[in-house]
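Undergrad: As structure tokens, here come the structures.
Since every read-out is calculated from the coordinates, none of them should be taken as a lab result. Computed from a prediction, not measured in an experiment: that's the story for all the values here. Cβ atoms are built from the backbone, for glycine too; each structure is taken alone.
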Structure I
């Protein structure tokens, strides 16, 4: 990770101070490790960290001579970059005070029981703020699942790996106000072998917030895409200003919770914050800043993966290729209609392109847009059609149905599509549908670094976001040459 500091926010305060101590510490102390070795939060975190190449210390007031166990952080014989507090909230204030006095660089306060629970919890938060004031110690949380950074082998999750599999190293940084939003996101990344540069759960945002982390990861060379889950914004104006400056280089996808009255009420009980920003304002500001909006956890993952693995589509002219006429019809409806579709364009091909297509497809097939290759499609036909469409100036992107229910296609079609996906001039979105045959072939595509979607609507939404990404790059004055 980059070492980051001295960045000034819009209001003139310094951001980034000691963030490297949180995200790549040399030494870690964990409060709340049981001497009995039970599967408590502190023990899970301790076991995760022991496998890394770091100095790791356990803090337990009852410790009596056990290796790497200390009764108080003041007894630790080395400097501590990061302290993880997996202890009840009633003990947290004193533990934070001890950490600040000892000069700990950063604290992850895992515990709940703070501002989200009412007056007593709010008072604890105020005490902690007073302790942190004028110190160099930074704090993540409270009410957080912590951090996971595969590139530096840092895992402070309190959930065991048999419940939450950890993704490998990749290019997505996920900043989330909800820790458990990470679990379905990471399960999908594991399934697709996509990977993370970082996950950071901000929880109640007593100190470190999404604005600071957004700027950090926009400057991180390992991060290609940033995913955000927010229920409220600590400083919406500054977040959008940073996004506007940085989104041309680093795509940002945001799922904003608390859009309805019921959702706003749930937000207050979840993280103690008030989600007051309307959906209309979020949409408008996101469009100006180049942020891609998602509306559920599946869209957040789909859009983040697509923006990392695919390229922007420069304009709205789309070709559809299928071996089933019905899928081409459905795709056309979604892409061209504005309700409930996306208002994209499926133009007719030039006479030269149609003539070339007719030479490689069957007489019963259709060379119009959408192209219908029929159930007699072969691997070579798909390869030839993709080759020909590279020269069609009227087309900016391609939606391709890879339907392996047809008897004459197989591994070679995966290879051809992957070749044109990575080397062709036209960005391609692949839909591979079917609950029996689909999973096997989608897995093969992901191994080739090609996302493949199990439904028309998911593929169409991704296609739409790649078009929006292309438009926002033009608006923001950026470019992506991949």
Structure II
């Protein structure tokens, strides 16, 4: 009996082996199937991830370009042309090409970079993103594009602290302060020279001339010149750019970098601070703004609420002169006043203080010649006032004189001359405007702006504060400061 049972048990061994082998085979098939499914799903996930990374990166590049346009300075600040870059989108890598094109109001494409005197109407941004999956595999490419309308923000017609059309000469202790940080820019279409302990809280722009600094001159921002930059003692906190001349620094400090088209010994000795390249782009040149004294201009002031008073007596001691009117009547003025005269404006010797009850604009065909000590104040401390000394651009159409005929002695040839402690209280802003030379000398305070169609000369210890003033009737080249962008569409494209 036992032998029969034993025999029966031995007869089952083959079946168990077959079952075991079958189970092993099934496990192998299941494993292969699971691995295949995992590989297929991983590939599908990688492709989906690559597509998502591509479209997200492309859209982000478009948004970044549009954001870079908003509020950016037109000079050197706008995105332009085609750029390429690689970014990590772990675990993949994305190559992106962004193309920015501007169009004028006729729809024609504009060359890059844009200039401040050009006006763009639209911007088109297209970004092509190509994702390369980690470990190889099919690349995913997506295109995103956007079109936006551009609204230019133009600079004011008078937006410089000092403008000297023929040149600017600064001597002997000038401190020029900005209205909100280092924004007191100085501009000339001639040469700029600083010779003795001056501090400019802004940039110096000489797009047709040279810039020369000596004896402790400090520029808080940048210096731009055409024919050369020369410094023997001083400091430039920003960059120096020269479009057609050398950068020659024998002393002082340049905290930024120099960019020039012409090599020099200083550039050779300081390769980390000087880049020689072509071209070197400067801010666009500006023409001297025109402010006339004709009937049309006077009418603009009348329409703005100015009372027009015509004064023809040229003796500042006499009633009927601008000097006496300011002494006797300016304090009681309750509305803005425009004083119109063919004379050269001055004050009598005994004048010490002139108080302003409202804004005053002085249109003087003979110019302004204040050589006696005068303090100009507001009637109420903290109440803002403006006094505009305007020697009109068209003065010679009403009096028989040119710039060389104006003034006498040390004031000869100047359209406006301020000397001998002419000061203003902190609540009074001033404009000095003349198509001829403007000379500020002998410890005067300037709080406002200086515009000279000749040479602006500032001498003998001056504290100057840049404050934009309200001026009507000015015509000048419009300069675009920045753009605002209104989105017209943003969409995914169908191809590169």
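Undergrad: One of I, II was used to compute log10 I(q)/I(0) by the Debye sum over Cα atoms at q = 0.13 Å⁻¹, for residues 83-290 alone, and the answer was -0.84. Which one was it? Don't skip to the end; give the middle numbers.
TA: Details: I: -0.74; II: -0.84.
The read-out was computed on structure II.
Undergrad: For relative contact order in percent (Cα under 8 Å, 6 or more apart), the calculated result is 10, so let me know which of I, II that is. Please list the in-between numbers first.
TA: Working: I: 10; II: 15.
Answer for the origin of the read-out: I.
Undergrad: Have a look at I, II and say which one yields -6000 for helix-only ellipticity at 222 nm (-39500 (n - 2.57) for each DSSP H run of 4 or more, over all residues; to 500), as calculated.
TA: Corresponding structure: II.
Undergrad: I, II: which one has FRET efficiency 1/(1 + (r/R0)^6) of positions 131 and 179 (r between Cβ atoms, R0 = 30 Å, to 0.05), as calculated, at 0.80?
TA: It was calculated from structure I.
Undergrad: Now a separate question. Work out the source of 3.9 here, i.e. which of I, II gives that when distance in nm of label points 7 Å out along Cα→Cβ at positions 67 and 443 is computed.
TA: Working through the options, I get structure I.
Undergrad: If you work out Kirkwood radius over Cα pairs in Å, for residues 123-162 alone for I, II, which one comes out largest?
TA: Values: I: 12.4; II: 14.6.
Once Kirkwood radius over Cα pairs in Å, for residues 123-162 alone is worked out for each structure, II has the highest.
Undergrad: When Cα Rg over 2.2 N^0.38 Å, for residues 243-306 alone is computed for each of I, II, which one produces 1.20?
TA: I
Undergrad: Something else now. Which structure, out of I, II, was FRET efficiency 1/(1 + (r/R0)^6) of positions 435 and 467 (r between Cβ atoms, R0 = 25 Å, to 0.05) derived from, given a value of 0.30? Numbers along the way, then the final one.
TA: Numbers: I: 0.30; II: 0.65.
Derived from the structure labelled I.
Undergrad: Taking P(r) over Cα pairs in 10 Å bins from 0, in percent from the coordinates of each of I, II, which one would give 4, 19, 27, 21, 14, 9, 4, 1, 0?
TA: The structure behind it is I.
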